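Next up: the structures, one after another.
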Structure 1
Amino acid sequence: MNRRPPLVLAIPAAIAVGLLVLPLVALLQRAPWSSLLDLLTTSTVAEAMRLSLVVSLVATTIGVALGLPLAWLLARVEFPGRAVVRALVLLPMVLPPVVGGTALLFALGRRGLAGQWLDRWFGLTLPFSTTGAVIAATFVAMPFFVLTVEAAIRQSDAGLEDAAATLGATPMAVFRRVTLPLVAPSIAAGAALTWARALGEFGATVAFAGNVPGRTQTLPLATFLALESNPDEAIALSLVLLAVSLVVLVSLRRHWVLR
């Protein structure tokens with residue numbers, strides 16, 4: 001159905017599009033296309049890319065492994081305080097990332113609530129380490145997976161699970177043979193969102209893991225650092241992150257439209 005939008009709606013809509021698109025156009029216009037390949041193959045950039053892939057993929061794996069049971073629990077099990085638990089789980093999505101990094105530092109730092117015991121008992125120091133960068137990325141990215149998969153489980157037909165249980169299937173068999181196939185597309189979509197968010201994580205990482213080249217300096221941190229000394233390199237790195245985000249959004253478009 002084609003309708004001619006009233007000006008009172010069309011004008012602010014056009015302004016909104018301009019506000020969102022203009023910075024991207026400016027980035028593309030300023031990009032050093034002729035030297036882009038050289039900028040992206042320097043040792044510093046290559047190391048940041050390698051580290052970003054490692055951190056984001058490990059964070060996504062952890063997010064899926066822990067987030068899938070949590071999403072099922074929030075969707076299928078009634079327990080006291082479920083709404084509070086859900087709010088706390090999703091809080092990192094709206095919490096300023098640097099606040100999340102600060103909270104991680106006070107929780108897992110050498111003098112933190114749990115970190116002091118990790119250091120004392122196991123000699124494990126998480127801040128300013130690659131493991132710390134993974135934890136920071138997981139903290140901010142896993143809620144995207146939980147939110148996506150919980151919604152899918154809630155919308156799936158619980159009657160199929162009940163029927164399988166009635167026929168004698170164990171709870172684990174029901175989960176593995178009925179629930180997982182029903183929500184498999186949402187699991188893939190949630191994992192993709194989690195990976196993209198982990199790849200672009202900045203605030204929590206710099207607050208908790210620092211900006212150590214070769215250990216915690218991921219692509220977003222390298223981009224921020226390059227803005228002061230090498231703007232062309234910063235733009236090149238920004239284009240990489242922009243391309244990844246665009247690919248993820250386009251690949252998930254059909255999933256969102258169907259939902």
Structure 2
Amino acid sequence: MAMGMKQRRESIVELINQEGNVSFSQLKKAFPDVSEMTLRTDLKSLDQSRLIVRTHGGARSVQFVVGTDDLLLNRNARNVEEKNEIATKAAKLVRPDSTVFIDSGSTTTALARVIPDQRELIVTNSLTVAAELARLEQGRCIVIGGNLNRYSMSLYGSKTIEDVSSISFDVLFLGVTTYNSSMGFACGSDEEAALKRTLIAHAEQTVVLMDSAKVDRRSTFRICDLDDVDVLVSDNGLPDDFLRACRENDVEVI
């Protein structure tokens with residue numbers, strides 16, 4: 001039985017919100033029985049209703065466009081196994097008596113959940129990371145101040161950048177939204193991108209935590225290039241061309 005217009009458009013919005021950013025080819029694959037003209041009409045109508053935002057070649061979730069970088073609740077529900085795998089690998093990079101910054105995000109929150117309890121200083125701008133670190137007895141946690149992003153439960157803004165600029169970190173665990181060869185690592189908020197660039201500048205070692213589903217996707221605001229990163233921790237699904245680019249830029253992949 002054919003899907004009605006209302007149900008189809010609701011399904012399109014659900015798909016876009018789940019993925020964050022979809023291409024028109026992805027939509028055609030998801031709705032193979034719907035003509036291109038009808039899909040384009042659907043996108044135009046949904047864009048006018050402010051339920052999604054049309055982009056060149058596809059559509060994007062409203063949460064990404066307004067700078068929320070997706071609801072943390074949504075991100076926590078996606079690629080759970082991969083995030084836990086990445087967190088377990090990343091936790092092994094934390095050394096005793098070191099100063100660590102853990103960025104905001106669902107994967108970095110998973111890292112905080114399994115980080116070893118040892119003598120260390122951990123700084124974060126994420127309330128969910130801080131909540132996970134509350135279990136530590138030997139480690140010390142500092143939460144950087146700033147404006148609250150109620151969608152990602154993180155702090156950002158000029159106050160946050162000012163605070164992190166006065167601290168030097170041995171290791172930075174950085175969360176990103178996407179990677180694209182032309183854009184580099186990116187996210188959906190200009191202020192969060194500025195904060196991440198500041199963190200990289202003050203870290204001895206930058207470790208990006210990123211599941212393979214984020215490769216070859218685009219976000220609005222550039223964070224950094226591949227050669228600005230020292231280590232990339234991911235799952236086993238990274239494409240060969242991306243792994244080759246990592247080798248060419250001396251990025252260790254774990």
Origin of the value 18.1, where mean count of other Cβ atoms within 10 Å over residues 87-94 was derived from one of 1, 2: 2
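Starting from the value 21.6, 68: which structure in 1, 2 was Rg and Dmax of the Cα atoms in Å calculated from?
Working: 1: 21.6, 68; 2: 19.1, 63.
The read-out was computed on structure 1.
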Structure responsible for 1.00, with FRET efficiency 1/(1 + (r/R0)^6) of positions 127 and 167 (r between Cβ atoms, R0 = 41 Å, to 0.05) calculated and labels 1, 2 on offer: 2
Given -25500 for helix-only ellipticity at 222 nm (-39500 (n - 2.57) for each DSSP H run of 4 or more, over all residues; to 500), calculated: source structure among 1, 2: 1
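Taking 20.1 as the value of mean count of other Cβ atoms within 10 Å over residues 15-22 derived from one of the structures shown (1, 2), identify that structure. List each step's numbers first, then the result.
Values: 1: 9.9; 2: 20.1.
The value was obtained from structure 2.
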For 0.40 (FRET efficiency 1/(1 + (r/R0)^6) of positions 103 and 175 (r between Cβ atoms, R0 = 30 Å, to 0.05), calculated) the corresponding structure among 1, 2: 1
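Out of 1, 2, choose the structure whose coordinates give distance in nm of label points 7 Å out along Cα→Cβ at positions 39 and 199 equal to 1.8 when calculated.
Numbers: 1: 1.8; 2: 3.5.
Answer by label: 1.
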Of the structures 1, 2, the one that 17.5 was derived from, the read-out being mean count of other Cβ atoms within 10 Å over residues 55-62: 2
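By the measure relative contact order in percent (Cα under 8 Å, 6 or more apart), tell me the structure among 1, 2 with the highest figure. Write out the running numbers ahead of the final one.
Working: 1: 28; 2: 15.
Top value of relative contact order in percent (Cα under 8 Å, 6 or more apart), among 1, 2, belongs to structure 1.
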Read-out distance in nm of label points 7 Å out along Cα→Cβ at positions 7 and 183, computed value 4.9, structure in 1, 2: 1
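We did not get these values from a lab; they are worked out from the coordinates using the rules stated. The shown structure was predicted, so the numbers you read here are calculated from the model rather than taken from an experiment. Cβ atoms are built from the backbone, for glycine too; each structure is taken alone.
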